[in-house]
Every structure is written in C-alpha cells, then in structure tokens.
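Q: Following this line, the structures themselves.
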Structure P
Amino acid sequence: MLSCFDVAKFFIALVDEDSGDSISNLKLQKLVYYAQGFHLAMYGEPLFPERIFAWAHGPVVKELYHAYKQFGAKPIDLNQDFDAGIYDEGLQDFLAEVNTVYGQFTASKLRNMTHNEPPWKDTPLGGEISHAAMRQYFKTLLVYDDSEPRPKD
C-alpha cells in the first residue's frame, strides 16, 4: 500500500511548470482526498492508510499538511524525490485520471467543491471523514458502461 506522501508526490510530479502550472498544499490535499475517495469506491479498499479529517478548508491528511505547511498558500517546490517505479501502470492511470478531472481546478474551487459534498459536510469539524462515507459518496459519481464490472457493496 502506498502512503499519502507517495500519492502526493505523484500529483506533484505531474505539475507542468513550463505551462505555468503549480500546486499548493490546499490543492494537493484535495487531489489526495479525491484519489482516496475514488479508490475506495472503485476497489473497496483505501489507497493509503493515513486518515482524512474535516478541517475548515476541506478534507486534510494531517501528516501531509504538516509536511508541506512551510509553503503556505504558495506553490510547493516541485523538486521532490520521486520514484515512478513504485506505481504500477494501473495505479499510474488511476492517479493520472484523478489529476485530469480535478487537477484542472484551483485550490479554492476544489475547497468549495468538497464543502458541498456529504463526506465533508456530514463530518463534524475536526472529525475523521470515514472510509464508509467516502466510499458511499464516491460510488455515486462513478459512471459505468455495461461491459465494466461494478464494485461489490
């Protein structure tokens, strides 16, 4: 199993600085949250073991927040140690898809989106957002064609 840091480093590695892209701690937190939610919905198990909490600005992995808090709202330094070999092809495709769908949005847009979604809305501020709540919600966002297997409840 990956750690939240492995997932974060994958998203950081996808940032294209030459095109003016950047990623803040807030945006990174939301991408990691969306990856966890969709992984729970699609595969029935967490992508990483660290817990996600409902903070004022949306879902947050505390360990990840503290690792990048020195950047504040500024872009995170993209010079992270990154080993692409720890991600199999399916996982790379999965994370790249999460980034394609959600990485296009600003940090504040992602924060506002999470504030309108049940996992964050239904969790008391400071409380842990449960895997069950994320799985249940993110399953409603999945789109299947008739040839794809559906996850078991």
Structure Q
Amino acid sequence: MESTRNNWWRWLEFGTYHVGALVAIVNTFTFPFAPDFMTWPVRLVFAILIAPSVFVGFIKLDQRITRQELRIISTPDDYFSLAAMQFFLFFAVMALLFNTPGWRMGYFLITAFFLFYVPFSKISHYIYFFFARFIVGSRYGTKGVIPQGKV
C-alpha cells in the first residue's frame, strides 16, 4: 500500500501488528497440542512478540476514531474487529505470562468466538490472502500481464 511505502512507521505498525497476530494464532495450537514445548522461556518469547501488537491495536483504533478520512470509510465491523482482536491479543499475552486456568479459559473462549466470527468479518483476510495470491499468480503471472521486475 502507498501509505506503508511512503511512511516507514505505518509499515512498522503493520508488521508489528501482524507478527503479533500470527504468534497469537500459532499459540492457539501450541498451547493445547504441544504443552511440553510451551516452557516458560518459549511463553515469554511469544508474549514479547504479541505484546507490542496490543499497543499498535490501540493506535489503530484511536486513528479510526480520530482521523476524519478513516472515520468516513470505517464500518461498524472495522471497530468491532479491532476491539475483538484487542481482547484476543491481550488475553494471549496474559495467558502466556501467567499460565493460569482463568487466563487460558478466557483466551480459548475468545479463540472459539473467532472460529464463528472470522468467516463473516474482514478478519478473514488472513485466510483468504494466501488463496488470492495463489490465484492471481497462477492466472496472471504466466500470461505476461504483469511484467517481470515491475511488481
């Protein structure tokens, strides 16, 4: 996107937020299916990778509310998705740091909610992105429509 090409801090926000989200998603599998792998040092590294995305999420939510150009194009789903992700990321950090049944239960309840909510929300881009890239590449990448080295 042009906003990330021209503003390095936007790229940093984007990268930080998505790395944190990815680690939180990976954590939903490692916590229950590889509990022996989730030692204190691993949980701490996961929490350190996720925690900055919580702060970036608050920045993103603040920008949607305060910047006129973002407020105009924002839908209720944008606000709800950001808020829901904030809860998901926050509970991920807390479950990793404290490893108590209460924090883990909250984390997995939010995760279960996302299983139902994501297919109908804008958050689904994290699944569809890879399929879309494959389809665009397979359909247009071999037809000479997109010149080599110009992307």
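The numbers here are math on the coordinates, done by the rules we state, and not lab data. Quantities reported herein were computed from a predicted structural model and do not represent experimental measurements. Cβ atoms are built from the backbone, for glycine too; each structure is taken alone.
Q: Can you tell which of P, Q yields 1.19 when Cα Rg over 2.2 N^0.38 Å, for residues 13-76 alone is derived from it?
A: P
Q: Can you rank P, Q by relative contact order in percent (Cα under 8 Å, 6 or more apart) and just name the one with the largest value?
A: P
Q: Right, here's the next one. A value of -14000 was derived for helix-only ellipticity at 222 nm (-39500 (n - 2.57) for each DSSP H run of 4 or more, over all residues; to 500); which structure in P, Q was it taken from?
A: Structure P accounts for this read-out.
Q: I've got another one for you. I have 17.3 for Kirkwood radius over Cα pairs in Å, calculated from one of the structures P, Q. Which structure is it?
A: Q
Q: Figure out for me which of the structures P, Q the number 2.3 belongs to, where distance in nm of label points 7 Å out along Cα→Cβ at positions 61 and 93 was derived from the coordinates.
A: For distance in nm of label points 7 Å out along Cα→Cβ at positions 61 and 93, the value 2.3 is produced by structure P.
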